[in-house]
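Trainee: Input: structures, listed below.
Here, each number is a calculation from the coordinates, and none is a lab measurement. Bear in mind that the values here come from a model prediction, so they are computed numbers and not experimental data. Cβ atoms are built from the backbone, for glycine too; each structure is taken alone.
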Structure I
């Protein structure tokens with residue numbers, strides 16, 4: 001981990017197109033500004049972790065959901081053929 005010291009108004013550049021600026025320091029809270037291309041996703045850590053958890057949960061289908069999908073794909077409503 002790289003640790004840097006910055007003062008209000010100073011910035012850090014990540015790569016060629018991401019700028020992280022210190023906007024304000026108040027007590028133990030630091031406000032930062034982030035300039036990044038729209039193609040770069042920027043989230044607070046707790047939001048990112050929740051998104052990851054939700055995506056993993058959505059990707060792991062339950063047995064009931066799989067059974068329902070199989071029944072629908074098999075065409076349960078179609079008449080049997082002889």
Structure II
């Protein structure tokens with residue numbers, strides 16, 4: 001399971017923008033909150049769409065999943 005981690009927590013004024021989010025597996029996310037390690041932030045020089053494409057390509061190599069687009073998710077919720 002993948003979890004989204006807010007670098008700056010929303011309770012401390014952080015946002016849901018891509019620059020404030022990191023994706024971690026459940027184990028790493030729990031370990032991070034338990035203080036077992038720290039994230040070292042590095043500003044990305046690539047565009048968000050490029051990063052999403054790279055992550056998607058890597059995930060599809062490792063796991064079998066069904067791609068869903070935002071409009072489909074919204075339709076299912078409604």
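Trainee: Quick one: log10 I(q)/I(0) by the Debye sum over Cα atoms at q = 0.20, 0.22 Å⁻¹ came out at -1.19, -1.31 when computed from one of I, II, so which one is it?
Mentor: The read-out was computed on structure II.
Trainee: For structures I, II, which has the highest computed value of distance in nm of label points 7 Å out along Cα→Cβ at positions 19 and 67?
Mentor: I
Trainee: Given that relative contact order in percent (Cα under 8 Å, 6 or more apart), derived from a single structure, equals 20, which label among I, II identifies that structure?
Mentor: II
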